[in-house]
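These are the structures in question, set out in turn.
Bear in mind these aren't lab numbers, they're just calculated from the coordinates by the rules spelled out. Everything numeric in this text was worked out from a predicted model, so none of it was measured. Cβ atoms are built from the backbone, for glycine too; each structure is taken alone.
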Structure I
Amino acid sequence: MASDFHDWDKSDAWQTDHPVIRAFGRLRTTVAIGKLAGIASLPARLSPRQRGVLLAALERLYAGGVRPSLAEDTRRGLGAMASTGEVTSRGVGWRQLAPTLGLGAGAFDPDRAAEEGRHHLVAQLLAMSPRYWADPVQAILFTALQYGLEVALRRGRCKPEPLKTEAVLHYIQSAVEHRVIPAMDEAGAGLPETYTLDLGTASMQEGRDLLAADLAVVAGVHVLGRPMYRIVLFQAKNATATGLTDVGRNEGRQLDTFLSTGMGWYLFYPAWARKGAFITTVRPATEVFHDVWAHGQAPAFGQVDAYGGERSPGWDFASFVSIAMSSGRDLSLGRLFPDAETAAEALADDRRQPLAADIIAIDRTGRLALRDFIDATASLGYGDGRVSSFPSRRHAAHRRDEAGSPGDPFAPGW
């Protein structure tokens with residue numbers, strides 16, 4: 001039984017006092033409190049487009065490597081919302097969270113919630129725990145990404161897109177450095193020997209507003225058995241309350257440039273309406289290009305659907321990075337590069353101008369030199385490079401390149 005305390009393969013049996021469970025629980029509590037404040041919550045009336053993206057997000061999460069118990073506990077959570085129950089160690093109850101699904105606590109209807117995809121929010125919260133994942137690296141990534149995104153949106157609801165995106169990186173790094181890694185060290189619960197995870201970040205120091213993208217996500221994954229860097233660029237856009245957004249910057253030239261990279265995706269931040277904001281979605285630049293030009297008349301730059309509709313529903317951001325970008329079989333997603341140097345070069349255009357303002361890099365292969373990649377981006381104008389390595393063997397202390405914490409992008413003076 002003592003060995004189970006250190007064994008991620010037995011994480012579904014870890015008790016609530018386990019350091020890793022406590023750390024994930026604190027992150028989940030913060031996200032739950034944000035939902036009570038309206039972040040990534042649902043309106044009373046969902047449009048067909050909103051229902052479509054919620055149902056698609058739930059299906060992708062269930063198919064993305066979680067244990068069957070997630071779906072079972074999600075159904076139980078829906079039922080508990082009509083009565084009582086706890087979602088976190090700090091006591092944010094199911095009934096208290098019910099209004100975030102847009103159905104109200106007084107007359108909660110779990111059947112309607114399931115039919116309309118509203119229970120995606122329940123599954124999303126529950127999935128912020130290692131108990132529900134067969135792959136511990138996916139558990140860490142999903143939780144840190146969800147935490148970073150929703151805390152950044154709560155604290156920066158009125159900020160411009162680039163600053164929101166910078167804040168997402170800050171809070172992801174904060175979750176990793178101040179919650180997850182210390183808990184793993186305390187418990188002596190390093191990742192199983194078949195798993196490894198390094199996480200790095202870097203940011204442009206000048207000329208951020210001139211770039212084609214706000215964020216580059218670089219994922220080191222095994223593609224058909226070979227370690228490769230996969231790169232996806234994200235252009236962040238604020239959506240309206242109806243889920244539409246405008247991609248017509250520079251008379252559409254930004255979209256053309258973004259499309260030409262072959263690795264462009266749009267990151268749509270939800271509008272803050274009277275009672276809250278919908279979920280954040282991502283869609284490929286190819287689909288956005290279709291939305292703009294498919295009408296056969298004048299380009300519809302201001303009518304791009306952040307949700308994607310039935311034909312191509314958008315992805316939930318945390319699921320996209322932790323599930324889709326980890327795929328070793330999908331050769332069409334982003335672009336693939338064999339080493340740190342060519343991957344870094346791909347982040348610049350023909351004039352050696354960087355393509356993204358911020359970088360988050362993840363290596364789960366253990367065979368790619370993530371530190372070399374971060375160092376290689378310095379010649380393009382990136383700085384503040386940081387790399388953290390998660391403990392990969394029992395009782396092994398983690399490695400960290402730099403002391404201190406990243407600056408708070410919402411602190412006075414930023």
Structure II
Amino acid sequence: MAVNGRSYAVLGATGNCGTALIENLLNRPDTIVHAYCRSKAKLFSKLPEIRENKHVRVFEGGIHDADLLRSCVRDCQAVFLVVSTNDNLPDCRLGQDTASILVDVLRSLRAEEKNRKMPRVLLLSSATLDEGFSRHQPALLHHILIRSASHVYKDLVEAEKLLRANEDWLTSIFIKPGALSVDIQRGHALSLTDEDGPLSYLDLAAGMIEAADDEEGRYDLKNVSVVNINGRARFPPGTPLCVVMARTQAATLDKFIKGWADWTIDSFIATWSDDCTQQNLPFSSNSPIKDRAHVKRLFPVLISILTNFELTVHNVVHDVAGSKAAIYALTKADSPWGPYRNEHALFLWFDETGTKVKKIEELFDTVVMQEFLPKIHQYTEEHMKKVANGQA
């Protein structure tokens with residue numbers, strides 16, 4: 001028996017987002033799901049309960065089958081474009097090819113009936129591609145994420161461009177969540193300003209459906225994120241440890257650099273572990289190894305000497321597997337002896353959690369240090385004597 005109701009097309013039905021969309025849609029009465037996939041068997045293995053469900057129509061075929069796609073999206077309220085791949089291969093075109101064929105199909109349907117109402121198209125993208133949504137990501141982490149999925153992201157960018165190029169007759173919404181996880185549904189909200197990963201696919205799907213059904217068109221042609229309202233999802237259990245550690249170390253490294261730039265004792269040592277050590281290079285200088293307590297005691301003196309401090313970072317190399325990083329930076333400040341300019345090659349090692357720095361080795365511009373170091377040492381010794389005598 002035929003079932004009547006609002007129809008929604010899910011392109012990429014066997015993926016995590018696709019199955020979550022189907023589950024959410026089927027929780028509503030009088031909803032018809034058009035599930036487009038390459039393998040009906042795979043879809044049924046993931047969602048066996050839909051095999052005999054009269055509210056689900058399965059369209060099995062490749063993304064280049066225009067006739068099949070036309071049948072799938074005809075008379076649908078919305079089309080969820082959630083095809084995806086985990087393979088970051090050159091010339092990745094899965095997203096843009098699907099978007100291109102979908103646009104052609106919808107254009108042909110529009111030609112058949114001039115007043116035909118076009119479905120909203122919701123493209124699943126990533127918060128990483130939106131400057132606003134990703135503004136709180138540490139710069140190094142953002143760079144790692146972009147590099148690790150560069151070809152996939154490029155494909156998504158091109159798919160978005162294609163859809164936006166047809167916005168005069170086709171309404172699209174660009175869904176850009178943060179990290180995603182296969183987890184329970186906790187509750188969601190839509191946002192035009194923030195992302196809040198990890199987010200479960202079920203909450204993502206619920207948010208996408210809400211945007212698709214919005215009668216006021218508040219999300220049309222906009223970048224939209226889905227955020228948690230009852231706590232974040234668990235971090236994806238299948239995520240490789242190196243990815244988790246990369247995120248953690250990158251956040252620590254970003255905090256370390258910001259603390260250095262802030263030029264206050266609390267911010268400077270905020271990322272140092274309790275047993276962190278610091279040593280000036282080269283080793284031939286026989287510079288003593290300083291512990292955290294020693295640095296905490298002497299750093300205020302250095303702050304009083306070098307005022308109007310500015311840090312400019314020119315290069316950062318992050319070795320996740322080796323739990324270490326290198327920073328090349330320039331510093332400048334005012335001093336009692338005139339302008340101070342220095343170059344730094346700083347090497348640091350993370351602890352086993354990635355949340356703290358356990359060792360620092362630092363190489364300075366030798367020409368600058370030959371001039372300033374004796375003056376700094378003399379100033380420091382005099383200051384410490386005054387402290388000992390209760391004069392400072």
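Taking 23 as the value of relative contact order in percent (Cα under 8 Å, 6 or more apart) derived from one of the structures shown (I, II), identify that structure. The correct label is I. For which of I, II does distance in nm of label points 7 Å out along Cα→Cβ at positions 102 and 158, calculated from the coordinates, equal 1.6? Label of the source structure: II.
One of I, II was used to compute distance in nm of label points 7 Å out along Cα→Cβ at positions 22 and 366, and the result was 6.8. Which label is that? Traced to structure II. Structures I, II were shown, and FRET efficiency 1/(1 + (r/R0)^6) of positions 70 and 270 (r between Cβ atoms, R0 = 30 Å, to 0.05) at 0.00 was computed from II. One of I, II was used to compute Kirkwood radius over Cα pairs in Å, and the result was 24.5. Which label is that? The read-out was computed on structure II. Of the structures labelled I, II, one was used to calculate helix-only ellipticity at 222 nm (-39500 (n - 2.57) for each DSSP H run of 4 or more, over all residues; to 500), giving -12000. Name it. Among I, II, the structure yielding -12000 for helix-only ellipticity at 222 nm (-39500 (n - 2.57) for each DSSP H run of 4 or more, over all residues; to 500) is II.
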